[in-house]
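Taken together, the values in this text are just the output of simple stated rules run on the coordinates, not laboratory data. As the structure is a prediction and not an experimental result, all values here were calculated from the model.
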Structure I
Amino acid sequence: MRVVAAMSGGVDSAVAAARAVDAGHDVTGIHLALSRNPASYRSGARGCCTIEDSNDARRAADVIGIPFYVWDLSERFHDDVVEDFMDEYAAGRTPNPCLRCNEKIKFAAVLDRALGLGFDAVATGHYAQLRTGDDGLVEMHRAVDHGKDQSYVLGVLDQAQLRHSLFPLGGSTKPQVREEAARRGLLVADKPDSHDICFVADGDNTGWLAEKLGDRAPNRGGDIVDSATGEVLGQHAGTFGYTIGQRKGLRIGRPAPDGKPRFVLDIEPVSGTVTVGPRSELAVDRITGIRPRWCGTVPGRLEGTVQLRAHGDEHRAVVTVDDDHVAIELLDPAYGIAPGQAAVIYDGTRVVGSATISATARAEAGRA
């Protein structure tokens with residue numbers, strides 16, 4: 001097959017490209033230019049789209065012996081990922097920009113361009129496994145290395161995209177990948193993993209949003225209110241700086257009435273009110289999801305598991321689907337789940353699909 005290898009400049013994508021070559025594919029390496037202003041790219045290895053990363057990707061392609069190009073997708077990235085990030089926080093929700101980037105950029109824009117140029121598939125360094133099911137559909141499963149498993153952020157991929165995807169690292173552990181990179185002479189063998197949001201230069205989401213939102217910010221301050229007493233405990237500088245379940249940086253000027261730590265329970269952008277309370281009030285066991293994305297057949301009802309954060313635990317759940325409405329009943333409660341996050345649904349190790357969380361509730365309380 002003719003394969004485009006998306007090379008971020010890290011060790012994972014470099015080894016994935018090399019393995020695609022070893023598998024006999026005709027491989028071309030590409031690096032995505034995602035910033036409108038390259039001078040604003042962060043330095044070091046904290047993100048995944050820096051100038052240094054582009055140079056590392058090119059050097060890795062040279063070692064592997066494959067052609068290498070840079071594709072400018074900065075406009076698409078800004079419109080589909082950065083703008084979505086700002087809109088969601090302004091509305092009091094908590095988005096996952098990496099998941100949105102996989103959906104809109106890496107497996108939509110890149111795949112569309114690759115297919116248009118005559119390529120057959122896109123290979124990436126994500127840790128996930130692909131298998132062909134008994135029904136002939138391509139199934140996505142968790143990676144062997146559960147600590148590095150990235151199936152959560154790939155839960156937005158549909159069957160058409162999975163049929164043109166390759167994940168060469170799904171059967172390996174991270175130490176094995178680093179050892180292989182060193183054997184191959186790849187200089188990125190010991191490069192640290194990326195963690196932060198690539199377009200937030202210093203990892204300070206709140207500061208970045210305060211600067212970039214401008215007039216789109218729903219407010220620039222308001223009250224932090226205790227859920228039990230209604231007492232104002234402090235002031236904040238913008239609801240966009242908070243997310244459900246947050247404990248640190250609450251700017252509470254006085255102790256809570258019961259002396260217990262406070263967590264963000266609710267965010268009201270219009271009134272500018274951030275409501276806080278004890279951790280027990282964060283518990284939810286009912287989740288409503290919208291805008292579902294299915295990796296294969298749409299389930300009607302499924303008893304499986306749901307993952308609610310990129311690095312979170314699985315929760316046993318009963319999932320019921322009615323057109324574009326997904327109802328999730330958690331058999332054990334989850335804490336600090338925010339609208340805007342993704343709920344990724346699993347049947348064993350297989351990814352069934354995902355939905356965007358629109359509301360949460362606790363059954364006995366009936367509180368949304």
Structure II
Amino acid sequence: MLSNIFQVVYTSGDSDSGGFGSVIYCQDKHLDRPVAIKFIKDASEKHRLIDELNALMRLRSKHVVQVYDRINGETDTIGIVEEYIIGEDLLNSPTPQTLYDYLKTLWQIASGIAEIHEVDVIHRDIKPNNMKFDPEGIVKIFDFGLSRDDGAKAVTQGFKGTIGFAAPELIASGLVAFTKAVDTYAFGATAIFLAVKDLPPELKLIPPQSFPNNFISTLPFTLTPDLVSLIVACLDANPNKRPQMSEVRDLLSRHLLHDKHQALAVYNNKPNVLNASNRIISLKYSTVGEIKIEYDGFRFYVSDVSGEVFINNQAVSPHEEIPKSCVVALGGAQRRANERIFITFDVSNPEVVL
């Protein structure tokens with residue numbers, strides 16, 4: 001049956017199977033694209049492949065492998081036909097050479113995990129082995145063989161996972177319940193590993209011990225305090241203290257977009273541009289009111305204000321962040337129309353370039 005649709009390139013053994021029986025790498029003859037077909041070792045493990053299939057079918061993310069089809073195998077087994085990413089996994093990829101490249105890789109991983117969590121799926125085996133760069137440099141997360149739906153089904157009997165990347169709560173004895181926070185912990189360990197190609201010995205113990213904060217100083221990149229705190233929080237032994245992956249993604253995005261924003265304030269039909277080259281503007285109307293707006297590379301905020309100044313009809317205070325789209329009024333509502341000035345303020349929405 002396979003030969004009618006797929007041309008087999010090669011078949012892997014267990015080392016490439018993520019715990020399944022084998023992976024057959026093929027060329028889809030109809031759609032002319034490389035695919036990977038995963039089969040299970042025996043029918044009793046069929047539920048594991050079903051878990052992976054159900055998880056992937058609910059996801060539409062550029063950072064997660066795409067499922068194309070499901071086929072029947074021999075002896076009541078099934079196989080998943082999914083996107084095949086050519087190249088080395090992140091375990092064997094070169095260490096990022098710049099802080100920007102490092103943060104961009106982490107942002108892609110965090111984006112993928114955040115999108116996995118948005119459909120209430122827990123991956124449970126996040127690690128560099130289960131990620132690859134595609135030919136365009138996009139990180140793809142794969143191998144959902146240990147995934148579970150968040151909630152009542154997120155329990156396990158006996159340890160399943162990878163030492164060093166598995167959260168402490170997964171290594172407890174008996175019936176273990178877990179949450180999306182196990183993926184956050186694994187992300188933190190992955191962030192450390194990608195920088196130095198190793199983990200501190202404390203994380204390799206069973207169960208893992210507290211992450212040594214001073215290990216951050218051994219990284220080849222100098223991280224800002226908020227990024228240090230982020231990674232340390234991801235590796236907190238208490239799952240309730242770990243951040244949501246959407247928060248991790250957003251903070252990394254904030255750093256990647258540093259100095260890339262631009263705002264336009266139109267005053268008396270004259271455009272005033274705020275960006276990395278022009279960080280401050282002053283808008284004044286007679287003796288009625290004046291506002292100074294600054295850009296610090298991350299946000300636009302009020303650096304000084306005097307007189308009657310309102311943003312979207314609300315009084316303004318110094319250090320207040322400016323909304324991305326608003327109207328600044330110089331002059332209060334008690335004044336006649338010809339005694340007030342209205343200034344439109346719009347901020348561009350740059351995106352991380354991959």
Structure III
Amino acid sequence: MKKIIYYTLLLPLVVACAQPKKKNDVALTTEARTYSIETVVEGLSNPWGLTWLPDGSMLITEKSGELIHYKEGQKIPVTNVPEVYNRGQGGLLDIELHPNYTNNGWIYITYASSEGEGEGGNTVLIRCKLENNALTAIEPLYKATPNSTRGQHFGSRIEFDDQGYVYFSIGDRGDRDTNPQDITRDGGKIYRLHDDGRIPEDNPFADQPDAKKAIYTYGNRNPQGMDKHPETGAIWIHEHGPKGGDEINIVEKGANYGWPVVSYGVNYSGTKFTDETSRPGMVQPIYYWVPSIAPCGMTFVTGDRYPDWKGHLLVGSLKFNYVELLRLQGDKVIDREKIAEDVGRVRNVKQGPDGYIYIAIEGKGIVKIIPN
């Protein structure tokens with residue numbers, strides 16, 4: 001049975017934004033609105049990734065390692081899922097269909113894997129096919145090395161651009177002083193591959209000796225949101241800062257986003273690890289949060305189901321249990337609003353092929369927003 005919760009917010013609420021003043025500093029508001037939140041899938045623990053098959057059914061990853069095919073109200077377990085390294089933030093992570101899925105059937109998945117060099121695990125990207133609710137034709141495309149027993153910062157999101165390249169993120173694995181600024185090491189990076197795993201010849205470090213040639217950007221901390229801009233085709237990401245300094249960035253070839261040399265955040269203890277918020281040659285975020293909202297999942301709103309949100313960006317907040325609508329003017333954030341307030345720890349937010357916004361919530365399941 002579907003559960004529907006009606007939200008009627010009568011009074012506007014303004015929450016002061018505590019981040020340092022800058023040109024895109026805007027307050028967070030909750031405007032009066034009425035909409036419903038409808039439960040679609042119940043009884044999920046940590047729904048990390050979700051995507052839709054052409055028949056409208058859903059594939060949902062549980063971080064623990066279970067892949068679910070949700071069809072006609074039934075949660076059908078998918079078999080032959082690779083074993084995951086389920087530790088801390090690692091496990092079965094994102095899932096995305098190839099843009100030409102109807103013709104080639106390829107599904108792309110990231111997860112933490114213990115295969116390869118060293119104890120522990122690290123993030124891997126595979127592609128595979130789905131036949132009779134089992135994964136088949138599994139092909140590893142990229143495996144970060146070395147493994148680590150640290151439980152932090154595996155990333156990971158997947159997105160395709162308009163040219164058919166696949167992008168994916170791997171966090172710094174909790175080793176901020178070694179991995180993010182070193183292009184000879186995995187971790188703290190955005191990667192770009194051909195859809196079959198080949199390294200593009202025009203990747204920024206493809207000709208540099210000892211570099212990890214799949215790297216497209218570096219100086220990233222732990223990107224857990226990624227989407228393609230519906231008009232420009234650019235890949236946008238957001239990433240977790242430490243205590244403060246969550247960021248939204250536009251992926252640029254060869255860009256260094258500065259972590260941990262520059263940051264708007266501090267250590268979790270409150271002490272500083274850098275006095276710099278900018279440095280020549282390091283790209284500034286188009287927006288940052290202080291205090292952190294712990295962003296997870298992001299989607300651009302397109303179509304006509306939400307005319308007031310169309311063309312703007314939705315970002316989930318793990319920390320504050322809501323979804324944030326960031327109103328955009330080009331690549332500038334000009335306004336921020338809370339929606340789906342108190343919905344729970346938001347692990348992902350995506351627009352489905354039916355045009356509705358779906359939210360994956362830890363300890364609950366998948367819900368969607370119904371505009372009235």
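Annotations
- Identity of the structure behind 25.7, 86 (criterion: Rg and Dmax of the Cα atoms in Å, calculated), options I, II, III: II
- Here the criterion is Kirkwood radius over Cα pairs in Å, for residues 156-323 alone, and among I, II, III the highest value is seen for I.
- For 151 (volume of the Cα convex hull per residue in Å³, for residues 132-211 alone, calculated) the corresponding structure among I, II, III: I
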